[in-house]
Structure 1
Amino acid sequence: MSEPFSHTEQVAANLLNRSGIALIWDLHLVAAKAHLDGRKLTARSLLEIADAAERVWLRRRTASCG
């Protein structure tokens, strides 16, 4: 049985369901822009969601492979 999702992973899973795997790259790009604009907390939050989305995607991929 897999571990329960954290709140951030739940948000990431919902976003992945809507936008697909491209979401991970898009979040990184938006986080980079936020960082350059001086919005450090926003950038960090976006990166946390991107990392969570990657974990969710990898879990789903592992589960579907067997």
Structure 2
Amino acid sequence: MLRCVMTGREFSTGIETSETDIQKLPDVITSSHCPHCKLGHRWWTHEARIVNAIRPSDWIENKP
């Protein structure tokens, strides 16, 4: 999960991984499309937050 710098709302990067695997990744810049502000956000690996699951009712795709 990331936090949109424009709206302050969280969104999923769409990347599925484990805490163990993400710790093995280099700290690189990646970009993701933000469904809240409709812009692309560049972020460092260490800025992402791991969550166990996102309820389907919280998926941005299911919001009007």
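Work out which structure the value -2000 belongs to, where helix-only ellipticity at 222 nm (-39500 (n - 2.57) for each DSSP H run of 4 or more, over all residues; to 500) was derived from one of 1, 2. So the calculation was done on 2. Figure out for me which of the structures 1, 2 the number 12.2 belongs to, where Kirkwood radius over Cα pairs in Å was derived from the coordinates. Structure 1 accounts for this read-out.
As an exercise: relative contact order in percent (Cα under 8 Å, 6 or more apart), calculated from one structure in 1, 2, equals 40. Which structure is it? Label of the originating structure: 1.
Bear in mind that the values in this text are calculations on the coordinates, not laboratory data. Model, not experiment: these values are computed from the prediction.
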